[in-house]
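Below: a set of structures, written as structure tokens.
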Structure P
Amino acid sequence: MISLSFLFILIFLGLVVGFIGGYAGIGGAPLMLAFLVLVLGIPQLSAQGIVLTMMLGPMSLLGLLALKEELKKQKKSIFFGVLAYAFFSYFGAVLAFRFGEFHLRQAFAFFLVLVALLEFLPDHFFTKGKAVENIAPVWIFVIGAITGIVGGLFGIGAGVLMIPIFMIFFRLKKNYARALSLAILLPPVSIGAFLKYAQEGVIYWKEAIVLFFAYFFANYFGAKLGGKARVSFFKKVYASILLVIALFYFLS
């Protein structure tokens, strides 16, 4: 049974992360995981199982409604991304349980540092030329496979990794990158990883349901504001927060 105070904390957490996910297209799952583990004391594997269970529902549906135009030119890319992510997420989950709790937490801290460094970089740091509105499906499949493994390993949607890859390495326009990431993560793409976590019996179902509905509600408003805002400053703040979280992980 979830206490009332704990319920309010979960709702607030879901609202904040849902808004961030829609606003910057970077998911916010690392923030949610860190809060569940470092503040609420939930084991890392169970916290990851909670987030993966949330992803079975259409978490980003309302956010995508604000990006309908950007979706029209990327239908084929979305299909290949979903296919690759769903298949390879299982293998990421297998790796997570082989790592074990301690080593997984350490690996997650290093991952946070990597993501933070990517967020600090300018959007087109590695490339020059005009921004594009689509990426070849074969590259989407490769990115979907990589992020699927990462998502299963760390229990995140990996949008936090997709967006920098789309924008930095492929010059995809900001809103197109946000739409593509949210669309790939809309179906139950975490199903492969979820099956492994469920098999291991580490999922907290009540917490996952509460967080899902809070995230779902806030995601739309974040996407509406994020489509019109310059998020470069927000990304730097977010990256700084990730570095602080990584430090706490290392110290713990």
Structure Q
Amino acid sequence: MSAGFVNRRELRVLAMRRSGHHAVIHWILSQLAGPGLFANDGKVEDDRTSPDGRGGRLVGNRFSRYVNLTDDEAARDRAGDWVAKDLYLWNAEDRTAEELAELAPAAARGASAEVTSLLVLRDPWNWAASRRRAEPERPLAGTPELAAWKGHAREALRRTRHLEPLVAVDFRRWVAEEDYRRALAAALGLRFTDAGFREVALPGLSSFSTDEVRRDNAVVLDRYRELAHDGEIQAALDAEVRELAAAFFGWRPPAG
């Protein structure tokens, strides 16, 4: 580790809930050879709750975890005595690109030699179907979540540039193409092993079963079929959504 740096790389992940980004994060952490930390969808502590009294620190929820660190090293790091890491990865869910950038100072856990933003984008049909499974009574049209998905797509297409440098992940291709995953691993400085690919990191909190995905991850690419007769969702996926999807994914559900 270079002098003055705690983290060799800091990876800031932006995604919508139900986007598949936890599968991508688990895959990244599974291939990490050295020490790392994943802070999941954190909240910023205030002065009254911060353990070191400084306040303003982004702290991950209960699904956060250390990788390849001893218990003593993890305890030191939690207390603010930063331990050197190859990767510090934190994510923000259902936020805008601007909000991710604003969270960065609070998320810092020591200086990072390299900082990269990773945006995981799922096609709107499968994203909406997975969202419908999880929250069947919740509408989509006119919601902040739909507006945020559009913003993520514009950022991935580089029509906006709030995040620099940025690696945009096409979740369809990540699931379907080993060469795509290999190239992504190289872009992130990982030795490609594909470890963690056929796994569900948080079983019971996914819209699909662990066994089903272990047999064939591609099942997550067919959720859109459940929306064929869902008028509310079909109307919510408006012309702007479809144009953005065509531009980024180059795919749309087959007619009929």
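State the single structure among P, Q that was used to calculate helix-only ellipticity at 222 nm (-39500 (n - 2.57) for each DSSP H run of 4 or more, over all residues; to 500), giving -10000.
Q
With relative contact order in percent (Cα under 8 Å, 6 or more apart) coming out at 26, pick the structure among P, Q it was computed from.
This figure was derived from Q.
Computing Cα Rg over 2.2 N^0.38 Å gives 1.03 for which of P, Q? Traced to structure Q.
FYI, it's all coordinate maths here, none of it is from the lab. If you're wondering where the values come from, they're calculated on a predicted model, not measured in any experiment.
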